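For reference, the structures are reproduced in the following blocks.
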Structure P
Amino acid sequence: MRIAAYILAALTMLSVAAPAEAYRYLTCNIGFGASPLKWSSDTRPILTYDVNFPAGTRRNAIQNVIDQFNKNPSEFTFVRVNGSGPVGRGNGLSEVWASSSQNVLNGAPAITFIRFRCDPLARRLTEADVVFDAKQAWAFGTTTTTLSSYGGSKRFIRSAAMHEFGHAAGFLHVNTTYNVMGIDYTHVHSNGGITYAYLGEDTSNGTVFLYGLDSSAPQNLAVAHWEYVGKDGEYSTHQRTALYPAGSSTALQSTFFGAERAYRVKAGQLIDARFTYENLGRATVTNAVARFYISTNNLISTTDRLIGTSTIASLKRDKVSTFNRRLRIPTNLTVGTQYWLGVRLTPVASEQDTTDNATYTSITVVP
């Protein structure tokens, strides 16, 4: 499946900047420094229209993406506005709309057109138009099994929109770390049969670089069962995290439960459980607590069976952390039964959004 493209519309004398972190952004470079291209205001109105995003599931999907994007710890936010006039590029408005024209889409399921100024008096973004393919089979809801990344038949519009709104804020593609500015539909958070699109650690950190830290922003920790595996051109590629025999780099054998892998484990076996941990919040968190559970379903909560606890010495906003934790499978699990091995990060002070604090991997107990 083609992933979103990025088109620059306006002056072409620019460069791409890449700081020590992975996020990448546009700069002007015409003999007066490499200033980032960003919005001149910390609040950017963006218009949606009833013809493509009427009230209900479609508009809710876009509003949810904006709400999730706005949880970034910087001063920058988008504000959705109901539009009434005809859409178009170059009209000075930032808009979200749909098109079936390949002259617009250029073969992509979604695309963002950016206009900007690069001169000594005005180095800034001036317009961002996010356009979706009207013929694409989109999933507007959050049911995990409907999504192509979980064996379903539809592409997740919320993750695609999060990627495109990243462009609209001034960011480019990333291929060096787990990042929504890579392949977006495998940069998601899932728990309990529900999947969410989210901005991610690296792009959240980038918003602080571009727009400054909001000192009142809450803390926000997250854990995902996806990890960085490589690159496809400009895009990072991601795969599901796995379970391993203790000390091994080869994943446990697995079967499929629906479209998801269920790793074959024995009662009492030592394993290494791999997950990706992120800090999306205001500041570094020290001694974050991760608790591991065995559950009879894929909703991981504190009511499940606790099998291990781990302390993460430091979670910084400038690094995605994917690593293993050694655990012992309980000895009294029922052979032939499917369970879910999950992890939950204990919320820290001022953490308001805990929907992304837990996730899972499926297991099947074998003789």
Structure Q
Amino acid sequence: MKYFVERGYDVHLISFAEITAERVGELTTLGIKYHGVTGNVHLKRFWLTLKDLKFVGSVLKKEKIDILHSHFLGPNVWYGALSGFHPHIVTAMGGDVTGKDWTPSRNAQERFLTPYALRNADVVTAWGPVLAERLRPYVRKGVNIEITHGGVDLKQFKPGSKSSFLRKSLNIPEDGRIVFSPRLIRRLYNIDTIARAAGLVCTQRLNVYFVIALPETILDDEYVTEIKQIFADSAAKDAVRFVPTIRYDEMADHYRLADASVSIPDTDGTPMTVLESMACGTPTVIGNLPDYDREYFEHEATTLMTDVKDPHSVANTILRFLSDGDLANRITDEARHRVTATGGYEYQMGKMDEIYRRVLKP
């Protein structure tokens, strides 16, 4: 939204989830007009749905909106489609469409409203070609499915010196090797597999330290306790560093400090965390998933892939990067080349700008 405000667009936001007052203030400061929140689409309590639908329609009319762009295949996309507004652009992201046999059938709303929204969209965008292939049966003939994603800020995420201050604050010795896990501690991200792999790594390499992102919010307390216990019972008990919420402007320092990063969720699409790591020149371990865009994520070329449920596989993959500098350099060079070619924020937002201008043509 910031990109388009800076280019003269009048940008408005309706959210499908509550936003904190602090975030609303940030939106306002950026010049984005925030209108409020819709709820879910209710079938039994249909009057709530009608109320939210009226709210969406009133914003579209009052603000004289030219383009409606709905992100994520959920209630917001459904409300966008039910509003009957055109042009309507629908964007599907990594967690929306997973598995080769994906169908929109988790509940009645998704089963009927997701195909309806896709069928009535003027443009559909997907965060990777695999997602686009899965969406194609639901998109009407003649409607483009464009491949776009959020893009990495290449001005911030780039190779650079390792922060001695950060290393010192993490209490990691100068000769210590570092493995960084940037994803939230949720079961989806298999942090328990990483924790068990850490114990295996530390039985072979005593100077390896694991930095685990532990945000102060959005936590599964039971899972956090489980992760901490796995570390406490392993050879990595003194080699783990849990770090609280990492500010966006500090994230690149964590990637650059690391000798490898690990991101192994059960499902994924085109994850910005992995692209950020690659842009910083950090060797990256990811899961061997069918959802990945092979333009960026190619085993032995831009990353090393592993079994997300097998700690031994994860440990051995990490150790390959830590023990083979030539392999790490070759892979990180190619990874950064691909990200800088098409994965940058400016490049991807420029593609979306072209789509906006195209749908606005009379």
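Taking helix-only ellipticity at 222 nm (-39500 (n - 2.57) for each DSSP H run of 4 or more, over all residues; to 500) from the coordinates of each of P, Q, which one would give -3500?
P
Thinking of P, Q, which structure, once log10 I(q)/I(0) by the Debye sum over Cα atoms at q = 0.12 Å⁻¹, for residues 81-168 alone is computed, gives back -0.48?
Of the structures listed, the value fits Q.
For the read-out Cα extents along the principal axes in Å, a value of 63, 42, 41 was computed from one structure; give its label from P, Q. Could the numbers behind the result be given before it?
Working: P: 68, 41, 35; Q: 63, 42, 41.
Checking each candidate, the match is Q.
Distance in nm of label points 7 Å out along Cα→Cβ at positions 209 and 353 was computed and gave 2.1; which structure, P, Q, did it come from?
P
Name the one structure among P, Q that distance in nm of label points 7 Å out along Cα→Cβ at positions 25 and 321 of 2.5 was derived from.
P
Any read-out appearing in this document is the output of simple, stated calculations on the displayed coordinates, not a laboratory observation. Because the structure is a prediction, the values reported are computed rather than measured. Cβ atoms are built from the backbone, for glycine too; each structure is taken alone.
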